[in-house]
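What follows is calculated from the coordinates using simple rules that are stated; it is not laboratory data. What you see is a predicted model; the values in this text were computed from it and never measured. Cβ atoms are built from the backbone, for glycine too; each structure is taken alone.
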Structure I
Amino acid sequence: MSDNSKFKLSNPVHFLALGFGSGLLQPAPGTWGTLSAVPIYWWLAVYLELPFFMYLLVTALAFMVGIYLCGKTASDVGHHDHGAIVWDEIVGYLITMIAISPTTINIVAGFILFRFFDILKPWPIKAIDRKVHGGLGIMLDDVLAGIAAWLVLQLGLFIVLNYL
């Protein structure tokens, strides 16, 4: 029996927590989960053209729902922060892309920066990842990685737009 055998894609909670199944892809399920966030961002920013406040509201709602989704799925499979649980990566990427113009270069830069901070987990991300448990703990390190990636992306865009 594989480590992923306890996940049930027919269960809506598992399906969402697994990033619509992307978290089951190997190798690097977190990268696949983040990749699944790109069309979600595109849909919110380009197709729906959500205003800034609505984008923040949707992202905050995804975070709050994610606490439940990730915590329940982790509990169901008996493994805290299993690599296949990638809803947190989706929310982290959505945070990275707050107020970012949906150009190809920005989408790719946001993806790379988010993955960098999510994998590296510099302080305080790693400390919080180790100390906070449950659904909140699963979500929080990716929220912080998203904030760090957002800051670097915003700084990079500011420099490019104002000095280059």
Structure II
Amino acid sequence: MSVTKEPWFVAERSEALAGLLLTSRSDVRVRSQQARDDGVDFLMEINTGETLSTRLFVVQVKGTTSSDPNDWMPNIEQLFRSNGSPIYLSTCVFVVNVRENRVSYAWLTEPLIEAKGATLRYHEDSEFHKLDTAAVNGIVDRVKARYEMLHRQLVPA
């Protein structure tokens, strides 16, 4: 299947919708937004009340006008292939259907709390879920929990 380039407005609209969902929580803000489509779209910061929070996570946004995953999945699958550059932050991929204002997400590097402590699980296959306010809350809460566990691991009581 050939991959077609989406119209110019798809990227703008998909990033606007993703940003709106991400900042629906008062404890999350956009630290940095990529101006071009050649890297990370959003570097998100969890506000801890400190002047500069180091509790960050990444969101890569892909826009589409199609609800058929066969149309947009070839563009997404490349993100789930290891290219030798390890990722050390929790990272989600958002796929935004701008015609229907529907958003799906998958973890690229998923924060986990295990018996051995806080870790990241690298995904090589995409498993997309519906993104809504509850899902955003789940994403942020998992990232926060990982940072809290990291703090306990690094700064013993």
Structure III
Amino acid sequence: MPPMLILDPASLDCEDVLFDREQIYKTLPQKYEFAQLDAVIHADPTGETFAAYRDVRADEWWCRGHMPQQAIFPGVLMIECAAQLSAFAQLTLREMGDFVMGFGGIDAAKFRDSVFPPSRIIFIGKALDTRMRKFSCQIQAFVSDRMVFEGTITGIRLKI
């Protein structure tokens, strides 16, 4: 049974973009193929909840080799999207100076369904631990009304 929803994805308006791709990657260090998020559509620093989406396209670099008969969005990229939303949340909630959040781990990860292009995945996160040196965020991901992924991302502070 899926966990209780952090936010109902149906309540989010994907047309109400708070941070577009360019703005996200002014904050996050990932570039080129590893810039995974397309837009942040919800940011509530008081409630420590955030949401972003990623449009999965059929012409992406991984499609040719990842289940070429029927491309399936790789779970490792779903985790990367979740980690980037978590890092964006951390950097929004706390001034980090010359540091960024690096991937520190993942707990209780479950892939609940496959994601096929074209699809829009909505990632929803809730901050759990917001210390300066360690940050964790519960993440849920949805395609339409289906939860396709859940897990807890832990980030650690890295000097840039």
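Looking at structures I, II, III, which one was FRET efficiency 1/(1 + (r/R0)^6) of positions 72 and 136 (r between Cβ atoms, R0 = 25 Å, to 0.05) calculated from, given that it came out as 0.35?
III
Can you spot which of I, II, III the value -9500 was calculated from, given it is helix-only ellipticity at 222 nm (-39500 (n - 2.57) for each DSSP H run of 4 or more, over all residues; to 500)? Let's see the in-between values first.
On the way: I: -22000; II: -9500; III: -5000.
Computing helix-only ellipticity at 222 nm (-39500 (n - 2.57) for each DSSP H run of 4 or more, over all residues; to 500) on every structure in I, II, III gives -9500 only for II.
Distance in nm of label points 7 Å out along Cα→Cβ at positions 88 and 128 was computed and gave 2.1; which structure, I, II, III, did it come from?
Corresponding structure: III.
Can you say which of I, II, III returns 2.1 when distance in nm of label points 7 Å out along Cα→Cβ at positions 8 and 32 is computed?
Traced to structure I.
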